[in-house]
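Every read-out reported here was derived from the displayed coordinates using simple, explicitly stated rules and does not represent laboratory data. Source: prediction; values computed, not measured. Cβ atoms are built from the backbone, for glycine too; each structure is taken alone.
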Structure P
Amino acid sequence: MSADHHNTSIDLHSPLAWPFFEPRHRELAAGIDAWCRANLKHQEHGDPDAICRLLVRELGEAGWLKYGVGGIAYGGHGDTIDTRAVCLLRETLARYSGLADFALAMQGLGSGAISLAGTHEQKSRYLPRVASGTAIAAFALSEPQAGSDVAAMALAAREEGDHYVLDGEKTWISNGGIADFYVVFARTGEAPGARGISAFIVDAETPGLDIAERIDVTAPHPLARLRFTNARVPMSRMLGVAGEGFKIAMRTLDIFRTSVAAASLGFARHAMAEGLARAASRKMFGQTLGDFQLTQAKLAQMALTIDSSALLVYRAAWLRDQGESVTREAAMAKWHASEGAQQVIDAAVQLYGGMGVQSGSAVEMLYREIRALRIYEGATEVQQLIVGRDLLKAHAAANGNAQ
């Protein structure tokens, strides 16, 4: 196919026509959309554990999980993680199924630290199973008193022979209770605060690791509080070197934070489609709901929010794929897209009226799905701090006053 012909086959008003994307990304977007239409018939009101296990297996068999794993030799799609690809996958999956998006996202987040900092042995042992969907991964960072303030982490890891012994708790752990292994961050004490944290791979069957509590949330998915009591982890399961766990955690979140924004975008697009269908079909006062100027204004605001979010999401994803730091851009994308999606979904609920709050309706499910995205992987308030601090840092550097 000639370049000219290829270009004319793309709707230039489509986000996929933006210069952020390459032909392979457009092919990926078409492929995952077709797969979702053909395969996502799971009942999300069923057992979330069973559904997530099934989705991980099906996503792995279809090859979609490879995009969240770094290294072709370890089952990944490429030698590095393609952020734009991960974002396109999450956006599309979120349009169809919140649990499908969750299943793919947690495989990437749960194994991301291994892709970034693992040894050959560690990568060989875990990553191929993550990519194929035969092992479920989890990322264990948050604690009862250490959520946004990661430096307040209390889970302790002490050296004992050729092992580290872990004692303490983790909470709000996605895939908790169904994961085959956890990437766990613990205080090893090389220095105060964030500089004294290390990362470990802990198999689910490790003696001393228990599921202390299963946590029910607004949009059901596997979530748990973990308890470590003299849990012995071989030194060979430490990721990177002692004291660098915080850096590994932040690098992992830098990859996947932009994809949280992409999932928010997917939820918003679904809500927009539902709102348009409702506006065009609902008869009232001798006309349709869409004939009212107030409705048109609401739809216009929804569209503006979605397009501005999409631009921020794929700017951040493109920049990261160019090897650039995206601390500010990823924070802006997650902040705007998650808050914006909440507004778009709320507007769709309003368009549906009483039906919008009926349990099990599409917009009601979206309303429950979106809320957590404004909190996890850095709450909106944290993203605002990141942006503000980064702006001040850049200003100081530009004026020769860098500290």
Structure Q
Amino acid sequence: MKRDTKLLHVDASDLPFPALTVPVHRGSTIVFDTVNEFLDRHRAFYDGYAYGLYGHPALRALEKAIATLEGAEKALITPSGMAAITLVNLTALQAGDGVLIPTSAYGPARQAADALLAPLGIDVTFYPPDADVSTLISYRTRLVWVEAPGSFGMEMQDVPAIVAAAHARGAEVAADATWASPLGFQALSHGVDYAVQALSKYVSGHSDVLMGSVAVADQSRFRRLKDRMKALGYGVSPDDCYLTLRGLGTLSVRMDRQSATALELARWLDGRDGVTRVLHPALVNDPGHPIWLRDFAGAGSVFSVLLDPRYSNNLAAFLEQLSIFRIGASWGGLHSLVAPADMRAMRSSSNWADTGPLVRISIGLEAAEDLRDDLELGLERYMRQFENAAQ
């Protein structure tokens, strides 16, 4: 059975209600028929039902579906993508250990490393995404993070090479692989130990859920993560699991449409007046294209553009008057978004020192022609206002 079919036929065979959808069970307390069943309830902690915080039917169904999507042995569901990142860090690391995080990683993950991990006595090292990781791994390094492509800057990383270098020195590798979804990049098949997704984005797909996941290839890592998850008090609601399962069923068709539109618009923007560079690894002229072509089966619907710095004072005129695109920090939903970023503040590298404004573009399900017209008028305003101001 193909993966798309499996995702539409979620295993809910343990439920006495043979519907096409998994029903929502809102309940914190599990009741037991006997004293012995109650006293033995913790045996059901990992896969069964012991208490509402640790598992309910919609959660178990979603765990199975995400494991199928990731090609994993097991998957855990967390309250957000950031919660998934934190879960991995606090499971894999302890005081005295070291972690390597790319400077191109998700901003809140880098901030949390400084605010949470460093005070716990964990050595945090931020590394350029194109660095030779083998030269950075020390005897303290226990975890290496990768993110391909990077948030906003779309920098690609050679994940198999980083995995080989880390494993050779006894370190584990975690990947934030949300950009292409597991349909486009299965991190575990490239040797990654922890595959993290922000299910808030493509998988739920409707901008109405906060949720994350961690997928692993073995039971021992799953149990360590689950134990830490219990200590952190993580839980997800049945309603949110239901919404995410609903989105999962259309993930493939949405990704096909959104990624195709994104690549079409990226090609159209490449070389246009007002745009100095388009950052999208599926473009043949992108520096990360050879890695993308080798390792990925598809692309995401998110890319960035660098704008002509001569017009930088008119960024607001460009973005605030768009009629279809809205300004927002997330991506992967039905609606198209734009998000400006100051790369000189976000990156320590000199590569961004002389660039103009960067705008990240997330493509939704609107018609490509309408999105193109909206961007074209925006770019005209961006340059025309500069010309008027110069007169």
Structure R
Amino acid sequence: MTTLLGLDLTGRRVLVAGAGSVGTRRARRLFEGGAHVVVVDPSPSDDARRMAVHGDVELAERGVEEGDLDGAWLVVAATDDAALNARVADWAKTRRTWCVNASDATAGTARMAASSRHGDLTLGVVSTGDPDPRRAAGVRDALAALVGAGEVDLRRRRGGRGRVVLVGSGPGDPGLVPVAGLEALATADVVVTDRLGATGLLDRLPEDVEIVNVGKSPTNHPVPQAEINRLLVDRASRGLTVVRFKGGDPYVFGRGGEEVHACRAAGLDVQVVPGITSAFSVPALAGIPVTQRGVATSVHVTSGHVGADPATLAALAAGATVVLLMAVSSLGDICAAAVEVGVDPDLPVAVVEQGSTARQRVTRATVGTAAEVAARAGVRPPAIVVIGRVAGEGFLDDPVCATPEPPDA
């Protein structure tokens, strides 16, 4: 009978005998799990050598010896020689050290599960009879897909320490939410949500999950930031898992730093799941690369609330792409200031409204005409403004976008 156990190998010595394809894969997986991995093989793979150079594993290029098992918590016998693997397994059995025999799983004292990690949960599938790695991997992948899609209720059933997870939900399309963000939502007892982002995902949550809407609009700020911070701390202090569901990325004009600070000051566990910032994703979805070799080698991201600040004007004057968030109302002033410092009034401007959604709209203009064109088109927030050569209509069809020819030898 096989009993499944979760082994904490963090910082503990694990011996991998053999550095062919199987041994190297096992070594990488154990390293990623935090183990101190020692690999022994007289002819290791190039990949194993690279891992050793990077300090991921400790590599001995020689045959395995019984003394190599000294201090090991786990042994993986993965050489190309089945008899040698059996001998290593016998050494481990004598020392009462768990051993995975890659040649014959039934002969070892341990088996490595086909596994996947999902936050603080790990799914593992093990064949209890004759080993069938492909079947185990197939079952694992099917289960992992359900969990990763947020289809499984992952809320804790046993009371524990509360925590806060800040999740960046991207520009609005649910398909752009990170898998870790979906998994975090599935663990939530409480969701404190913005107005923007992939809020449609909240409809999937169980009815007893508390959803608190603290979303702001340009003219309406119903819940001050201090109150949002208090909400996060209050709910997590009750032992609940609180997801702060934010549009874009929490740390790009999302006040995520303030919320993390408040949670840490209260002694709470707080994590951040980065999101796809609208500063880069929305232009990309509109066909605008914010950088382009030989055209725009830097990009400046700023908030329209600060207006035509010196850094923004300097970036425009230097030929950088400038991306403005929350700048619909200040666009005219920023463009006028740019012209005053010598920026070409014909420099392209693109305004992308409702990026990534079915209502996405792109309005094209120039620095000299942007205010008038945006007003005539009735541009409204949320919108991303891109200023620079890359914002020109049909830019990607321009020959300037072709890969430069290499210089003559």
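State the single structure among P, Q, R that was used to calculate helix-only ellipticity at 222 nm (-39500 (n - 2.57) for each DSSP H run of 4 or more, over all residues; to 500), giving -17500. Label of the originating structure: P. Taking distance in nm of label points 7 Å out along Cα→Cβ at positions 170 and 290 as the criterion, the top structure among P, Q, R is P, with the largest value.
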